[in-house]
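Novice: The structures come next, written out as structure tokens.
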Structure I
Amino acid sequence: MKKIIAIILFSLVMQESKAAVGDTTWVTIYNLRKLTYYGNYDTSAVLPIGKTYRKIRLHYILGRYACPAGTTYCGSWDYTTQVRVKPPGADTVEIARVITPYATDWLASNKKNDYIMDITDYSSVLNGNLDFRFKYDGYSWGFTLTLKIEFIEGTPPMNNIAIKNIYDGYYPYGNSANPIENYLIPKPRIYIAPVAKAYIKNTMSGHGSDDNGCGEFCSKYYDMKINGTQISQKQLWRADCGVNDIFPQTGTWIYERANWCPGNIVKPIFHDVTPYTTAASTFTADIDFEPYTSSSPSGGFNVVSQLITYAAPNYSLDASIEDIMAPSDDANYIRSNNICSNPKVKIKNTGTTNITNLVLNYNLKGGAISSYTFTGNLNFMEDTIVDLGPSISMFNGNESNIFEVSISKVNGIVGDQNTYNNVYTSKFVDVKSYPSKFVVYFKTNKSVSPINGTYSESNWKITNDAGVVVKSRINNNYATLTATVGLYIDTVSLPNGCYTFTMDDEGCDGISWWAYTSYPVNPGTGILRFNSSTSPIIIKNFNGDFGCQIQERFTIGYLLPVVEINKSYLDFQLFPNPASNEINILLDVKERTDLSYNITDVTGKEVMQGIIGNVGSEFYSIKTENLQSGLYFVNCKINSSQIVTKKIVITK
């Protein structure tokens, strides 16, 4: 059963819940709201009352719109956004923080992304007539925002009682005349019965850049103190931006940053302070940043710290399936998909008894059921990702594209205390089936950060479903940084099975990236593709702007569902990149047809257009001598295909 709540001035869009059982209510806060100025976007909504929810999820859906002609700033870059609720008679609290991606090319490709965040911690204030504030720190326009809240009925692991702010603000860092500790002073707090659990939730991100890159590009820690005693130390750094699932982007998305990445949710940090505090007794909470001073202070940290309290846990023995990473068509897990073996699911201990043994049953809908036993020591409210192991028989020959997983036993007991969180399903797309013999065509670019200055920093390998390397090319030699890049053509012959092709780049800048025009010379654009071993057909083209790693999972000899060949399939690569007076397009198409293209600048203005007749999977050239230096987007289309967009840098 699904219920609809009317919201004045906003339409409610219904979706199917991916969770298993339990009535679900959807409320839309914003629907395709255009972000046309920086600052606060305020509204209100009517949320359900009188029921408990085992999970509340925020869907933060970001898209793009075409800025009006003459708009000066329409860059759609990486900006801080915060979602706040303003309950009457209680603290205004941040419930989510997302950094927008570099998304200048999203409009042409009709791209959007649904960021999903668990906000069950705020259930005590998410009810009735509620004011919302969306804060946008960007100075350029072009994004659309849709916010929806998904209320899934049931009993949560703990009932939220209250949320109280400890700190909330943007504070300078490195300024000896105005240190951050002037703002992060010890704060007295107290909670009373029936509170049984107390957590401090810290959401922090560093921004701005002094001569040392602080706060955005410097790794610093903070100490969490209760009553003056340090209980934890946390490093505020994201070293995984180069494996961002929102990729590629049209800016510096690969750079590591102070606890955030462009196009990602800012991950909160939790501290269980229950062991260090007592109900009805005042305690002090204090955050101390790593000591640091700068001769040119200009950075700071956006700090939100909250005391979140709960009643006693509702379950002693309970496990939850939180999500399916693979197989899934969720864009937030695009690097983990598509797969032909080794499903991955996230489980969580939602009971007070440690979980040491968990039996999971899984299958494709209508197919045979397999089992996997997790062993470990999962504490209360701790989660982990479980690889269910080789699963060739499941994916070979079954035509269903719905994956199902369920909890069978917890610590040897059939059926835990909450069965509503024991089942999860996902939809997915089948991997491609390749011929048993094909060619890996790899043309390196010059290494931007070579090891010993003797080889390209990119290498590849092919592994089977057991993780065994069956083919590889590592340390692709060339004489010096300025030498001609290497061309490697390897013929691969494989028996039937499921395989993963992985290219790793030690510099985390792929084999092409628009920002590297010289270092100390232009590193150029590499090429990576799979070719047929018997004809000039290109089986797979890889986008060289992949950051730290790119993967392709494929099958040999699998019985996959029969699908009609999409004759409007189109992919292409551009090189050299940067270019000057001419760019080359390497096309990947299924049949000969006409190609239409246009080139736009960063504001979306069209600067070139044209048609190339009777194209195939071959090289074609476009003259660009009339273009000025800068970043451009090449938008191509054939027949009824969607527009495919790639970026190119022109240097003169």
Structure II
Amino acid sequence: MQHVTAFSPPQTVPAAPAAGRKPNLWILDGWRDLILYVCTPLVILPIFILAQTRWSAEDIYLFVAAFGAMGHHLPGMIRAYGDRALFQRFKYRFIFAPIFLVVVCTAFFVWDLKGIVLVAFIWGVWHGMMQTYGFCRIYDAKVGSFATLTRRIDFALCGIWFATAVLLSSQRMTDTLESYYLAGGPFIPPGLFRGAQQGLFGLALAVSGVFLANFIWMWIRGKRPSPVKLVLLITSISFWWYCNNIVASVLVGVALFEVFHDVQYLSLVWIYNRKRVETDSSIGGFMRFVFRRSGSLIGLYVGLIFAYGALGYFKSSVGIDVVKRILTGVVTASALLHFYYDGFIWKVREKSTRQSLGIGGGTADVSTKGFFPSWALHGAKWAAVFVIPLGALWYREVHIPGNQLERLAMIVADLPNSPRAHINYANALQDAGHADQAAEEFSTGLRFNPDSAKTHVSLATILMAKGNFEEAQAHFDEALRIDPNNAEYHSGHVYLLEQLGRVEEAAAECEAAVRLVPKSAQAHYSYGAFLEKHERLEEAIAQYRQALQVDPRFVDAHIDLASALFAKGELQEAKAHYLEATRLDPKLAQPHNYLGKIFMSEGNAPQAIAQFEQALHLHPDFPEAEENLRLAKASDFPSQSPQ
């Protein structure tokens, strides 16, 4: 649960002492706290290991990002707009912040500007860190520990380790630097970057030493911080490090910590809101209905969260680009609103919040005391952490455009040990036609991550183009050893085996691809093309038919099936498939040329001429159609208008 953010400086008001009462260590009780808040990673990890045996990393991430990350924004929104007293207190924030963020985020995504992605990522890391810090404050308050120094050291410890884990993660920093440089950020010299990494890690170790020394000192003096807090910090920071630096897939790492974050947040918010409903008669309407003491309403609560998260899932499946960009902007705005609202609607130092968490004391209200009025200070914070950084990134991205290859080269310079950085750069070099440099970068990526099957295949493709078939074969062998069930790799291996004269093995690879993905039109089509090339026409026709059974809109399969049927003399069926190809892709010249040949074989020169002319209209530089047209016009058939 987010208790404090950049919009609210970390502080805790001591509770009124409760004489003669033994402090309660837990928010709920020992077992439930350990499962929901403290040792949750130990529950999550086995579930994820099982999930990975059934679903891909992308599928897991998509589900968690939609129904977890997006869905868990809803409880905060319910409180913001369902708690009348809270809404009146922060009315202008609740009215204008969503309008502002939706407009800004949507505009950035519609214009494809990357600055908002970077800002949202930084806010997200801060938000996750502050949730851990918020739980530290709750557990310390539970045992009556309110020392200012302890609070500040806790804050420093959370902040430094969350930042260090990201900065030392080659995977997360590859993504972060890509967003940074795409948004026009100036080049960070590699020496400065590595110095920052080493310095931050050293500082993290130093802060940890200070934390332990203070914890022991406070324990000796009898002002004991919560031992549960200590376990919470160990599990949370260790799990954050594990998700960022040890998990092989960055998507799985993000999903893992997101589930941890969501379980903590959703359970605590449910408990908090239920207590509010039971103790505050001013709470009414929808909040009072949802958060009544009823087991069935927990199902409604979870259902509402999943329903809200469905917007994130729907966004990923939309095919219309503009609509997808708009929905992505709305989803991002929802995340930023969640980070922002949590900074002031769950403040532990306020009396109402503390009472609903079973903590005594606190202030009735929190007002900013200082030279500047509260609205001015709040606006200055918005300018510092959102408007100015985002505006600077917008200006640089729009007015100082960069080169994609240069940006990726800068990431490689900053992260020389990142396999993803080298592989991304290699892909861009390959697309730009720099095959030799791309091969070097793929090789470097494999030195750091030799178990990347996709990289082995990419390097093998370049080596094949250069004629280095034996070396390419070694990389294909390694790729198929790592990922033997990848049909695409089996299909890609076919051409190489043919070049090496191993035709039977090539045929076996085609069969393997079809066997692994029987519902893949491309696999059947590739197998059909292989069979036709090796004069196994009947078998090729069968595979083309299978491809079209899977995907009736597969244009190449229609054309090649028609050509095979034409070779067999089955002109009417061939004509039907050529006509279907022209309907599916009216700009394609080839089917018209083939149709012209069929009409010529039928003795219908005028129709043949019309088809050849259409082929040349679509593709003026088409020698075969040009020659066919000359022959058709020179024929002795009587002239007539095309039917």
Structure III
Amino acid sequence: MLNTIIKERSWVEVDLSAFRDNLNFLKKRMQAQQSFLMIVKADAYGHGASEISRVAIEAGAVYLGVANPEEGKLLRIQSCHAPILVLSPSLPNEIPTIINNSLTPSVSDLAFASALSKAAVKLDKLVNIHLKVDTGMHRSGVFESDFMALYTAVAKLPKLVIEGVFSHFASSESDPPFCNEQEDSFNKLIRELPEAPKYIHIDNSNAVLNGLGASSNLVRLGILAYGVNTSLQSLPLQPVMTFKASLSQVKQMKKGDTIGYNRAWTAPKDGKYGIIPIGYADGYDYLLSNCGVVLINSGSKSNPKETQQHLCKVIGRISMDMITVDLSDVPSVAIGDVVTLLGDTEPQLRAENLVANYGGNPYELLCQIGRRAKRHYYSGAKLQHSSPLSRRDFVPDDFNDSKLNHIIESAISQRLQSVEIGELIYREILRSFFYNKDRDIHYRYNFHHEIAFTESLYSGYFAAHTTLYFDKILQNDYFIVACAASDEVLQRYIKRSDVEYRWLMDDAFKLDSESFVVSSVMLDNLVLKTEIQHSKDCLEIRCSHPKLKQLVGKMAHFTINTQTVYPKNSHQLSVFITELTRGVYISFRYPPEMSKVECVPVFSGQDKFPSISQQAGIIEVGSKPEEWIFPISGIVFSY
């Protein structure tokens, strides 16, 4: 029992230590060759899929199981990178979600497999799949008689990898003979395959306990791991979820008083009763009316610092937002006392025992509990963290652009505790990135800009050799290198997505191919063709290659080398970072006559003070590779 000090209207406690202990018990009952898949569908039966998944993976889970692609997508958003199997059949319109989130669908239909293959080919991605065979459950899955035909056809489809084959026991808790028939049929099909897949699975939690599926190499652990004993055996499993609330009112009743809707309960004697502010809208099942029990933690009359526990009956019908309990046998009770409605160590409050009062299903009860309650996660007696009231974490594409913009601005204001500063950050920084939803926001990685000044044939000028390379998603099947003689003209090129390099030329020189030379341009291993276009105030060099069309939308490595001149009397060289950039390195090599060169970085981003290294003839400025630098940052070298 967790020693909780939480006093909310209602809350759910999830004991991750109990979950680990349950997993360890079940793992000891598995065969030596077996790994396990953790079932986390329906938000891990109401326990919280993200947290349960993390602990399960730490305990050795090689796979996670969800009901549909949306559940898998949410785990990916929550930074889960483990393999995820979608257990239920998927629809064709869910294929993009499956591929984009690297999910493994279960397949039992050739038409779906063909559509999946076609989409995978188009995106040039391999997709793992698990074929499901119906051996007697008669729910999803292909019939045994059609399985080999499906397997043969799917095996020929490009970009699909048959990673697993599985089935499902219909009654692993109570019907061993039928389960043995299913297992024999399943194993026969596996033996007929030309090669065994990586994963073969038919076992669920109860099958493991009953010695079924010993020839499979993957086990799907579910309800027993959550501490709900649906088997016919006595097992040392601990409930992982506890549902609690605060007593909100205590009232007196007289013999003959009726309680709640339709006067469904009549007081047999004088006494007292209490109101608990939860009901069927909170997931406490309506069928627990007049048959449920709760545990009251009340103070002791002799020693108020002590607490005593009393089992109390639910009386009257469960309302949407309230239940009533008989407190007549509780000697000392007060508003605010903690009430346990499900879980903990009291046997009568175990999910499987509560639902036995009305012939219900413990799976259903767990999935619906605590709809309006925060979840608090414990490891041992230590509170790790809490989740919000919502049973679904924030997913951006649930909202349209207008609503999402409002959420972002509100979240910043809340986090900074200032509406004014939140508005400022949103308006001046963020809005410029997504003022137009059709404008792609791409950024540079590993940005290197190397500049070397040497003596020039032109009096009063240095020869300037530059090498620029970075990684970025290619947006067009060409790009521009621009050179202008005035800053005003060059500014016009900063907002253009097809311009990758800009150079400000001294206005004493005519803009032509002799004063500004693009000596080489490469994209990955492709040497690009350069074409010069002149205008009166700018020089544009168009860089292209026939194969660039195949690279649009993909990450590419850019390399640009230029040669030009730079006036000695300028006494400063500025390097601007005009795009969102991750990881910056800039070097400036200069001749001996520039005896004293100073470096002034102006960085806006995570790292406002980059490292600066200066030796004879070279200054190097860099950020950490993982640091973000915002646009309109830069460095001024003065000499």
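Read the figures in this text as sums done on the coordinates, not as results from a lab. Since the model is a prediction, treat every value here as computed from it, not as a measurement.
Novice: Given a value of 49, 32, 23 for Cα extents along the principal axes in Å, for residues 50-129 alone, calculated from one of I, II, III, which structure does it belong to?
Specialist: Label of the source structure: II.
Novice: Looking just at Kirkwood radius over Cα pairs in Å, which of the labels I, II, III belongs to the structure with the highest value?
Specialist: III
Novice: A further question on this structure: Assuming 0 is helix-only ellipticity at 222 nm (-39500 (n - 2.57) for each DSSP H run of 4 or more, over all residues; to 500) as calculated from a single structure, say which of I, II, III it is.
Specialist: I
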